[in-house]
Every structure is written in C-alpha cells, then in structure tokens.
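Please find the structures below.
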Structure I
C-alpha cells in the first residue's frame with residue numbers, strides 16, 4: 001500500500017506544488033491549508049507521515065503536533081519553519097517531531113528527509129513484526145509428527161506457502177491445529193516479512209466483525225470518535241487468518257468475496273476506496289458442503305476460498321504421533337511449572353494410544369498438562385489420567401471378547417472390569433483403586449452402586 005502523507009501548509013501555492021510532487025512519486029497525499037482541516041483529515045485517513053508548517057492561520061503548529069501525537073504516540077511529523085531559531089527547533093523536537101526543515105528549502109533536501117522518515121516508519125513496523133514472530137516461535141506449538149498424514153500435511157503447507165497470493169481454506173475437526181497450520185503457511189511464505197493478523201469470526205457479532213475487518217471513519221456511528229484502520233489494512237503485505245469462517249453472516253460474505261476478487265473496499269461510514277495486498281487464510285470445523293445445501297454459505301465464496309483446501313487430519317488418523325506429542329507437551333508443561341522434565345509409564349502411554357481423542361491434539365495437550373500437575377514430578381501413570389481414558393481402554397479390551405449379541409452398555413463393561421480387578425487383587429480396595437486409576441473413595445462409591 002502507498003505511504004499516506006498529510007501535508008499541512010497555509011501557502012496554497014506551496015501546498016499545491018508539494019502535493020503534486022509527492023503524488024507523482026507514488027505517495028498517497030492529503031492536503032490541508034489550516035489546523036482544523038488537518039485534524040479532520042488526520043482522524044479520517046491516519047497518515048503514515050505528516051509534513052507540518054509551524055505557523056498556521058487558525059492554530060500553532062506545535063499545538064497541532066501535540067494533539068496528533070496524543071492520538072497516535074508513534075506518529076512521525078516533520079516540521080517546516082521559516083523561523084530557524086534554535087529554541088523553535090528544540091521545542092519542536094521536545095514536542096515529538098521526528099525532524100524539522102527550514103524554509104526556503106531545496107526539494108531534494110525535503111525528499112531526503114521524507115525518505116528517511118518513511119524508512120524509520122518501515123523499520124519500526126519491522127521490529128514490531130519480528131517481535132510478534134519471535135513470540136510466535138517461542139510460545140506456539142509446532143506441527144509435530146512423522147506419520148504419513150502429518151508428512152503429507154507438511155508437504156501441502158510447503159506447496160501453498162510458495163504461492164503467496166493464493167487463498168487457503170483449512171478444514172478439519174476442532175483441535176486439529178488449524179491455527180498452527182495458518183502460522184506455518186504465513187511464516188514459510190514470501191509474506192513472512194508482513195503481519196499475520198488473526199480474527200475469530202464466531203467471537204464477534206456482525207456489526208463488530210465488519211468494523212474489525214474494514215475499520216471505520218470518524219463519526220460513522222455514535223462512539224466512532226476517531227478513524228480506525230481495519231484488519232485488512234493492518235495486514236497489508238501479510239496474511240489475514242479468518243478462523244471459524246463458517247460463522248460469518250451472509251451479509252458480510254459478499255464483501256469478503258469482492259476483496260478476494262481483487263476489488264477495493266471502504267471503511268464503515270467512508271467513501272474512499274482502499275485496496276490492500278493480503279492473503280486470506282480461512283478455517284472452519286463445520287461441514288461447508290452441508291452449509292452450501294442449506295444456503296447458509298455462498299457457493300461463489302466457497303469456490304474462491306477452496307482454490308487450495310487443506311484438510312487437517314484428526315489425531316485418530318495419526319496415532320503414531322501420540323508418543324512424540326505427549327512427550328513434547330510433558331516437557332513443555334514441566335518447564336512451565338519449574339519441574340524437572342518428567343517421564344511416562346508404558347501403561348499410561350498405552351491408555352493414550354487406545355483413546356479415540358474426540359478433541360484431537362488440543363485435548364491431548366490438556367490431558368498431559370493435568371497429568372503433569374497431578375504427578376508432581378513423579379512419572380506420569382494411569383492414575384494421573386482422566387477416567388474417560390480408562391473407560392475407553394476397558395471398552396477396547398472387551399470389544400473382541402464380548403459378543404455383540406450381549407448388547408452390554410459401557411457401564412456394564414466397567415462394572416465387570418472393576419469386579420474382575422478387585423477379585424484378582426483379593427479384594428484389596430487400595431490396590432484396586434490404584435490399578436484402576438481412581439481414588440479409593442470413588443471405588444467404594446462404585447461398589448455401593450453395584451450392590
């Protein structure tokens with residue numbers, strides 16, 4: 001997107017000359033002949049750089065500088081002055097000016113000052129992006145695993161990362177790692193130098209989501225006291241991750257489609273058309289085809305998004321990765337809690353492998369975090385795992401030995417298993433409870449229910 005330059009100058013001839021010059025050089029220029037007009041344009045357009053005359057007909061330039069920086073603290077402002085006294089320059093710099101230039105000046109001199117200011121703006125944005133990227137690298141969980149399903153996922157991510165303009169649709173059950181895939185696509189692509197902005201479409205009502213995506217102009221509604229850039233503008237040159245895209249209302253879907261087609265958009269309450277360079281990465285855990293049949297989701301938007309669709313495998317489809325993932329989460333949470341890196345018994349791992357994981361990797365991470373807390377530095381065993389994992393193991397063990405004609409419920413199987421364990425341990429309730437991974441009081445309650 002072109003740099004946005006606001007020029008504030010009361011000399012109409014100079015204002016026109018500077019405006020034409022920088023517009024020809026590819027900048028988006030807004031001109032203001034006085035302080036009031038400058039503030040209106042400032043709130044409306046949120047410039048990247050302000051070229052400000054220190055003497056204006058309706059207010060002092062330094063006062064205007066202070067007002068602007070109260071709203072945008074890191075705003076870059078270059079002061080133009082025909083009064084080159086040292087105190088004036090010092091006062092301007094103390095008020096937050098980036099630099100100042102004395103009138104009359106050579107155009108090449110002004111070009112150089114403006115170029116340096118814009119480079120500073122880019123550098124600040126780059127530092128911010130790198131900080132965000134560093135936080136991503138240090139805090140997020142990578143897509144771990146060497147199963148065929150995971151290797152295929154990595155292959156698809158690498159392929160789509162090489163096409164930085166292509167929209168991507170990530171589908172799959174909840175907890176499969178769609179956000180991690182979006183991270184990987186962005187940071188492995190040529191857009192890694194730009195921002196990765198994320199928004200959950202289900203977390204905001206329609207009017208707020210529209211405001212978040214497209215921004216608004218000052219006065220667009222009651223609380224719009226200043227102009228706000230939307231996420232499409234903030235993600236310019238980078239990627240926008242739209243999580244839960246299936247929750248986007250039918251009235252917003254056409255606006256998203258127009259942007260995907262390369263059309264400009266307007267902020268809420270605005271008239272100026274804005275065009276950005278953003279890759280859309282959308283994600284959903286809903287059945288989009290079912291939504292198409294019910295006319296909940298636009299067919300044309302779906303076809304535009306699914307130019308490259310990646311379905312993330314469930315944990316059930318990549319069970320070979322469970323030991324690696326469990327070990328990773330165990331070490332991760334142990335470090336977070338200041339404990340030595342723990343271990344896991346074979347019996348506990350067997351329970352993890354036999355469970356169906358309806359919540360996928362997210363559920364596995366939560367289970368391991370709970371187990372690390374309960375184990376308190378000791379090896380993670382079955383007693384530190386949730387009861388539903390034990391129930392699942394019971395069902396698996398009985399599946400091949402109990403005829404289907406018996407039509408037993410899971411509760412019946414659990415009862416038989418508990419009584420069998422108790423019998424093998426000669427009625428020792430403490431040992432039986434430990435073997436079952438439950439407390440002694442829970443075991444006693446179950447036995448009372450059975451008799």
Structure II
C-alpha cells in the first residue's frame with residue numbers, strides 16, 4: 001500500500017488541542033454520499049477475480065480462498081493452485097500448517113475443519129455450529145454463495161477469528177483448545193463460529209459503505225445471526241447468559257470512551273458499540289417485531305444490496321427496511337435504538353408470593369422504570385417510559401436453566417415511568433421474578 005494512513009493520526013482530543021489541531025474524525029459522516037462508492041474495507045477492496053499459487057514447506061498444507069485446482073512438489077516446496085469461481089472482495093488470507101482435517105459434505109456443501117493433531121476436542125462443535133448456521137442463514141436470508149466452508153486453526157499469536165470468502169482462520173486460543181466442560185459457562189466456540197459464518201452474508205454478500213455505522217452492517221448483524229444459531233442449539237433461555245455478558249461489556253466500556261460515544265447508526269469503529277450493543281439491539285428488535293418480520297426486513301435489505309458496490313449500503317438503508325415492516329407504534333423504539341443513546345433503568349423493587357387455597361401462588365411485583373437519553377459525553381436527560389416489557393416469574397435461577405420448565409410466567413406487560421404494580425397467579429412457588437429477565441433492553 002502506498003499513500004496516507006490515517007490510522008497513525010493522534011486520536012486523543014487533549015493532545016490534539018495542545019498542538020492546535022482540529023478535533024479527530026474517526027470516520028466519514030453517515031450522510032457523506034461521496035463515500036458511498038467506497039467499501040468499508042477501503043478503496044482497494046472492490047470485487048476481484050481471485051486466483052493464487054501458494055508455496056509452502058513440502059510437509060505442510062497451504063490454504064487461501066478458492067478451490068484447489070492442482071498441487072505439486074517442486075524443488076522441495078509444495079505448491080497449491082487456488083481459484084475462486086465467483087468474484088470476491090480484495091480481502092484474503094494465506095495459512096499453512098501440518099493439519100489434521102475433519103471433512104463432511106453437508107447438503108451439498110463441503111465443511112472442512114483443519115486443526116493441530118492434538119487439538120481435536122472442539123472440532124465437532126465447530127462442525128455442528130457451521131451446519132446450524134448454514135441451515136438458518138440460507139432459510140432466513142439467502143443461499144450460501146460457495147461450495148465449501150473451511151475453518152483453519154492458527155497459533156495463539158492472537159485471539160480472534162476472521163471470515164474471508166469460504167475461509168475462516170480461527171485462533172487455537174478461543175476455539176480449538178477452549179475448555180467447554182463446564183455446562184454453566186458460555187459456549188463461545190459455537191458462538192464465534194456462528195458469528196464468522198454470519199460474515200459470509202453480512203460482509204461478503206452485503207458490504208457497507210465506508211462511513212459511520214459501517215460495522216453495524218457487518219458486525220452487529222453477524223452478532224444477531226449468531227444469537228439465533230445459539231437459540232437453535234440451546235433454546236432461548238440459554239441466551240440470557242450471552243445477552244447479560246454483552247450488556248455488561250457495553251455498559252462497562254462506554255465509561256472509557258475517550259472521544260465521543262455515538263448512537264448505534266453512527267458508530268465509528270467503536271467495538272463496544274457495534275459488537276455487544278449492536279447485537280442486543282438487533283435481538284431486541286427481533287423480539288419486538290417478531291422473528292419472521294424482522295428477518296424479512298434483513299432479507300429485503302440484503303436483496304437490494306447483494307454484491308453491489310455502486311452504491312454500498314449504509315445504516316440508513318437498513319433502518320429504512322426495518323421501518324418498512326414495522327407498525328407506527330414501533331417507530332419511536334426503532335429511533336431510540338438506532339438514532340439515540342437510550343438507557344433504561346429497570347428495577348424490581350419488591351416481590352412477594354402467597355399460597356392460595358387452590359395450591360397456587362399469588363405473586364405481587366413492584367417494578368420501577370425510568371428511561372434516559374445520553375449525549376456523546378454521557379450527560380443524560382430523562383424521557384417517559386410508556387411501553388411493553390417482558391415480566392418473568394421462575395421456579396429456579398434462570399441463569400442455570402437447562403430448558404423452559406422453570407418458567408412459571410413470561411409475558412409482556414405495559415410499564416410506565418416510575419412505580420408499577422402487578423399481580424399474577426402461578427402454579428408453583430416462585431424463586432425469581434423481575435422485568436426484562438432475558439436482558440433485551442439497554443438497562444444500565
């Protein structure tokens with residue numbers, strides 16, 4: 001690469017001020033239409049016809065996006081000729097190693113997991129997550145564009161996974177040697193696998209313009225997609241652990257913002273926004289609009305911009321499609337989630353259970369609810385709460401639930417600002433009760 005790299009610019013506001021420099025600008029403004037023909041991977045990342053010959057040690061296997069055309073040994077080196085049969089973004093990787101491989105043909109798509117011979121304990125978990133991802137994403141969004149999915153282990157020089165066309169490098173640290181023996185812990189292996197599979201749609205089929213909010217269209221939608229795969233694998237009750245972790249991550253890290261927190265639709269490569277907050281917001285919208293309706297909005301958005309680069313889409317396009325399937329009652333909530341920094345303060349102040357003559361229990365709940373808008377500096381102003389929220393009553397700790405048998409009541413109830421009282425009759429002695437128990441709201 002030749003040219004100016006803005007990534008090395010001084011970003012601290014105070015340091016820039018000392019030097020009489022203008023305030024930093026992390027990304028082009030969302031409304032800057034001059035950037036709508038530049039993808040978020042940069043000016044050099046438009047679609048290309050990809051073909052590569054890779055050489056490696058004669059005892060290793062080399063991998064890059066595409067399909068092997070042939071391989072040969074020459075002068076002590078092993079050569080592999082790869083070619084992709086459809087255009088891909090100018091975004092690719094090279095990997096090489098002494099691998100074992102798990103192979104499967106799943107409904108016409110070859111799934112391959114390449115791993116160090118002694119790091120085999122989670123490869124079938126990855127395989128199952130790929131299967132579930134393919135099934136759900138193909139059903140809800142669009143067909144998978146390749147004939148192959150490959151996950152390739154790399155050493156823990158870093159802890160991440162990254163999705164290239166039909167090729168997913170995956171750190172041993174977060175996947176292949178992760179310890180999943182404690183069933184009460186979060187299954188990050190399946191989640192990360194499903195997230196990276198999501199990028200084959202959100203990132204490779206639809207690529208955002210290089211403006212504010214770009215990562216929402218790739219990362220937030222991949223987070224949401226992974227949540228739905230985890231629902232397929234474990235049930236909705238299991239997502240409480242993920243959503244609680246993600247919400248805590250957002251709330252904790254927003255306090256360390258050095259420039260300015262942006263609303264979701266204008267997030268500027270702020271990982272604490274487009275990963276944890278973005279995923280929770282998408283899941284909340286799915287809950288509010290209904291899975292079929294919300295997914296239909298995503299599908300229509302994808303169909304409009306699939307493999308297009310003139311222009312690339314923005315969060316304005318995504319919001320347009322979501323609003324197209326929503327009712328007038330949903331508009332304020334959509335704007336609150338995307339265009340504003342909205343925080344709820346939801347508390348269960350009191351909960352009592354009294355046994356009735358029929359053997360059931362009368363549950364009395366006192367709920368307190370407040371809502372705030374924050375600006376980029378964290379200053380808050382109060383708004384009115386007048387909406388429906390989940391109220392749940394459980395016979396055991398929902399964090400430890402294996403299925404839905406612990407749910408005594410779970411419905412949406414109208415909640416207003418301040419104190420709210422509710423009375424319910426349930427069949428068993430409740431142990432836990434509260435508002436928004438599955439963490440679908442941005443609750444501080």
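Results, tabulated for the structure shown:
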{"read-out": "At a computed 30.6, 102 (Rg and Dmax of the Cα atoms in Å), which of I, II", "value": "I"}
{"read-out": "For 35, 24, 14 (semi-axes √(5λ) of the Cα gyration tensor in Å, for residues 96-263 alone, calculated) the corresponding structure among I, II", "value": "I"}
{"read-out": "Structure (I, II) behind the derived value 0.75 of FRET efficiency 1/(1 + (r/R0)^6) of positions 64 and 312 (r between Cβ atoms, R0 = 30 Å, to 0.05)", "value": "II"}
{"read-out": "With distance in nm of label points 7 Å out along Cα→Cβ at positions 32 and 72 derived as 4.9, matching label from I, II", "value": "II"}
{"read-out": "FRET efficiency 1/(1 + (r/R0)^6) of positions 112 and 184 (r between Cβ atoms, R0 = 35 Å, to 0.05) from the coordinates reads 0.65; which among I, II", "value": "II"}
{"read-out": "Structure with the greatest value (metric distance in nm of label points 7 Å out along Cα→Cβ at positions 24 and 56, set I, II)", "value": "II"}
{"read-out": "Given -15000 for helix-only ellipticity at 222 nm (-39500 (n - 2.57) for each DSSP H run of 4 or more, over all residues; to 500), calculated: source structure among I, II", "value": "I"}
{"read-out": "Ranking I, II by distance in nm of label points 7 Å out along Cα→Cβ at positions 8 and 160, the structure that comes out highest", "value": "I"}
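Readers should treat all values here as calculations from the given coordinates under stated rules, not as data from a laboratory. The structure presented is a predicted model; accordingly, all values stated were derived computationally and were not measured. Cβ atoms are built from the backbone, for glycine too; each structure is taken alone.
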